[in-house]
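*Asks:* The next part holds the structures, each set out as structure tokens.
All of the numbers you see were taken from the coordinates with simple rules; none came from a lab. Remember, it's a predicted structure, so these values are computed and weren't measured experimentally. Cβ atoms are built from the backbone, for glycine too; each structure is taken alone.
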Structure 1
Amino acid sequence: MDIRQRIARRIRELREASGQSQTQVADSLSITRQTLSRMEKGEVPIDSEALFRLATLFDRPVSHFYEEREANGVRLALRADHPQLLTPQLRNRLLDRLAAISDLEAAAGLDLHHGLPPTEPLEKAGERELAIVQEVAQEERGRLGLGPVAPFSDPVAVLESLDIRVIPFELAPGADGEQLSGFSAYSEALGTGIFINTHPSLSVEHQVFSLMHEYGHLIFHRQAYHEPSGPYRTRGRTTSPAEKIANMFAEHMLLPPSGLRRFGGSLGVASLTDIFEIKRIYRVSFAAVLTRLRQDGHIGKKAGSVFWGIWKRRGWQTREPEPIQQPLCFYRRTERLARRAFERGEVTQDFLAGVLQVDRKDLALRLRQWEEDALIDAVP
């Protein structure tokens, strides 16, 4: 792809991600819609002045329009039966946010290490492979300082400590109730990102599981990421091997065997009260507790059928019982980086407002607070 076509593609991608029409963008640039259309097709040369105006309009560095990136772009893995719910516009908007956070990290002088553990890619989900997944999950809990029993008190903060960006978005269910829980992205240039759907129809427990599920994909499948071309089964007998692996990893990360032995091993014939106690301790869904208790033999097949029947009859598959009320906190790392970049004088206020997703009034309040905090920090 020559430089003109590359610039044309970037202009079109930024315009579509912003949700603006060609007429709206053309008006902002004081050109005709026909001229912008030709620019997006690579039919006219674009001088430095036009590039500067485009960079200002979309709040991007001028180099964004012509710099070379990976041949295949950022690779994705989706956790959804209906990946088409991730529309090109939403995809571009979220990946643009990933790129913006990458720019912020550079402006803050952050030396990224992208702390994913090296693992052997797994393509099958047989007994041997799933045993490996369980071992890796326990090793990873140890590497993250959680040990064999402790629950995740703040899974977002734990993953962000590895420089994995966790980015929320909100997307309502489709017409038939199909849902996109989340997805992850991997790029040699941009690093890693996990995108979590925070729509109110999805419980916090569901979001936590999706977060750890996508982390499992990044560990085991990051070299084979792609966009599914057809329906991607996440449940039932036809569940894909990659999904089984990511599910097993999430289940054992969130509900480790030693923890279940401590809190579930003495249950005997478990009651709903017992299950809810484990649910509260580990901040997971009722379904996740049942799955793990059954996997490790703490409840038998007959008791499991009884509890799954209760789960279904009471509608807990769509309405989590005794749900976590406190939402996940997604913005603390970005806020810290934004303050550091601002203090270094490496970012504009327009860029900060965009990456923090606040208006100029809220940004002004934050900047004032940062300046006051800096004065306090400077006092010996």
Structure 2
Amino acid sequence: MKPLQFVLFMSFVFLSAQTLSSCGETEKGESLPYEPNANEHIHQNEKHFKSLHQMTFGGSNAEAYFSFDNSKMVFQAKNDHWDVACDQIFLMDLSETYSNEIMPPKISTGKGRTTCSYFLPGDSLILYSSTHLGGDPCPPEPTRLGGRYSWPIYRTFDIFVADLEGNTVAQLTDNVGYDAEATVSPQGDKIVFTSFREETGDLNLYTMDLDGGNLKQITTEKGYQGGAFFSPDGSQIVFRGSAFMSDEEIEEYKELLGKDMVQPTRMEIFVVDSDGSNLRQVTQLGGANWAPFFHPSGEKIIFSSNHHSERGHPFNLFMINVDGTGLEQITFGETFESFPMFSHDGKHLVFSSSRNNEEGTRDINVFIAEWQEGE
């Protein structure tokens, strides 16, 4: 996972057409938890999408993730029409759609900036990261150095647990440093997250129990490691990480980190066993490869990438075998596609996209595809 500002920056040039919709069912007649739109939203060659439904209409909506029972999602959004100036966490009912005029229930405090929400087992609690203990206002945007975009590493981010009415019930981290990008194992026993700890002076992956106990450092390599998710059986963790090509890049990374910033323009996909052993690099594509998530089989990884574009955009979804073979392009838009997650039953894929925008906007919306394996 990552700050929503990056989504806006990398997608601001992309505009598309007006909304079209209809409804339907699966071939077997099984009703979906929502009514899928017609296939006007599906681009040519997107063979894995049997249907596609747009869940939000307006604003910047990203990092939408399914509940364990697949009936709900949590996501982060900012929308001037909702009087939400920087990212907050919202609850999505899959039988509803949301627009500038219809705001979903807000789970976070409304203070500071939030990111990276995820359901806990039982679907009555969610975890998310927030800066609200560091102050009520939105924290300042990072300075752009040399015209290059940077992610802010807010040291006031900590990880909290809230119920679905927005009541904070627990604080899981209390570290003088960045604690964010937390997700939960499908086995329901562990949390993985990214943290800056003074003793390491770096951004590494850690795991902890659901109550915040039993903290364990998983990665030790120099550079940023984050946006991590467990495999379906919980035995592996996939993440995006720094892909340094020279000592100069390492020194630049260290200098930026000293200013609480990371530049995301060169990242690759990595996998490590959940105990921290057997680290391996999956992609060697160049560019920004990020937002990885395991395919339901546990044998493939879906992720967002701009490696195929000399301009740095568009971003599309790709899939690759865990051993780095068999790269396949999944989406074929000229916009922005990222933050994919498969439902826990493997039948649907949610992702954020700037396809089908209302003309003249820079909106990023949540879409759900009915997934089919294809040929």
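*Asks:* Upon calculation of Cα extents along the principal axes in Å from the atomic coordinates, which of the structures 1, 2 produces 55, 45, 41?
*Replies:* Derived from 2, not from the others.
*Asks:* On to the next question. Which structure, out of 1, 2, was helix-only ellipticity at 222 nm (-39500 (n - 2.57) for each DSSP H run of 4 or more, over all residues; to 500) calculated from, if the result is -1500?
*Replies:* Computing helix-only ellipticity at 222 nm (-39500 (n - 2.57) for each DSSP H run of 4 or more, over all residues; to 500) on every structure in 1, 2 gives -1500 only for 2.
*Asks:* Now for a different question. Using volume of the Cα convex hull per residue in Å³, for residues 278-349 alone, single out the structure from 1, 2 with the greatest value.
*Replies:* Largest value of volume of the Cα convex hull per residue in Å³, for residues 278-349 alone: 1.
*Asks:* From which structure (1, 2) was Rg/Rh (Cα atoms, Kirkwood Rh), for residues 174-325 alone calculated, if the value obtained is 0.96? Working shown, then result.
*Replies:* On the way: 1: 0.98; 2: 0.96.
Matching structure: 2.
*Asks:* Assuming 3.6 is distance in nm of label points 7 Å out along Cα→Cβ at positions 310 and 342 as calculated from a single structure, say which of 1, 2 it is.
*Replies:* Numbers: 1: 5.0; 2: 3.6.
Of the options listed, only 2 reproduces it.
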